Structure P
Amino acid sequence: MPVLAVAATQAHGITEIRGAEELRTKESDRLSCLVQGLRAMGAQLEELQDGLIISGPTPLRGAVCETRGVQRMAMAFSVASLIA
C-alpha cells in the first residue's frame with residue numbers, strides 16, 4: 001500500500017484508500033508516516049482514520065523522510081524520490 005500511495009500522487013484526480021486501519025498497528029503507524037513523508041515531498045493528501053485521500057498529479061520534490069525503521073516506507077520513499 002505505501003507504493004500505491006506514491007503512485008496515487010501521480011494519478012489524475014482523487015485516489016481514496018479506505019479500510020487500511022491495520023496499517024496503524026504494525027511496527028509503527030504507517031499511515032501517518034506516509035502522510036508526513038509525502039507532504040514533505042509536496043504531495044496533497046488527507047489522512048483518514050482508516051486510510052488516505054490523495055490528490056494528483058502532484059510534482060514531488062526531494063525531502064528528508066523518516067521511515068521509522070520500516071522497509072516498506074523506505075521502498076515507497078525511494079520510488080517517490082525517483083519521481084522527484
Structure Q
Amino acid sequence: MSFLAIVGVLRPVKMLPVLIFETTWKALWLGLVAVPHLLTGDMDTETTKILVSFAPEVVILAVTPWDYVWRTFGRARVEAWR
C-alpha cells in the first residue's frame with residue numbers, strides 16, 4: 001500500500017484507474033452492505049468500523065478531476081484487441 005501511495009504522489013494521472021477502482025468498490029459496498037444495515041437498524045460494530053474508515057473517501061471524491069476522468073476514460077474510443 002505504501003508503494004502505491006508513493007507512486008500516486010509521483011504520478012497521479014497514471015494512478016487514476018486505481019483510484020477509480022477503489023472508489024467504485026467502496027461505493028458498491030456502501031450501497032449493497034452498509035445502507036441496507038443502516039435502514040434496518042442492525043449495524044454491528046465491525047460494519048460500523050468499516051463505514052467510518054471510508055470517511056476519507058469524501059476527500060478523494062472532492063479532489064478527483066472528474067472532467068479529465070470522463071474525457072480520458074469515459075469517452076475514449078474502444079479499440080479492438082488484436
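Starting from the value 0.70: which structure in P, Q was FRET efficiency 1/(1 + (r/R0)^6) of positions 12 and 68 (r between Cβ atoms, R0 = 35 Å, to 0.05) calculated from? Only one of P, Q returns 0.70 for FRET efficiency 1/(1 + (r/R0)^6) of positions 12 and 68 (r between Cβ atoms, R0 = 35 Å, to 0.05), namely P. Source structure of the calculated read-out (mean count of other Cβ atoms within 10 Å over residues 4-11, 11.0) within P, Q: Q.
Comparing Cα Rg over 2.2 N^0.38 Å across structures P, Q, the highest figure is found for Q. Given a value of -16000 for helix-only ellipticity at 222 nm (-39500 (n - 2.57) for each DSSP H run of 4 or more, over all residues; to 500), point me to the structure among P, Q it was derived from. The read-out was computed on structure Q.
Between structures P, Q, the calculation of distance in nm of label points 7 Å out along Cα→Cβ at positions 36 and 52 yields its largest number for Q.
No lab work stands behind these numbers, since they all come straight from the coordinates. The shown structure was predicted, so the numbers you read here are calculated from the model rather than taken from an experiment. Cβ atoms are built from the backbone, for glycine too; each structure is taken alone.
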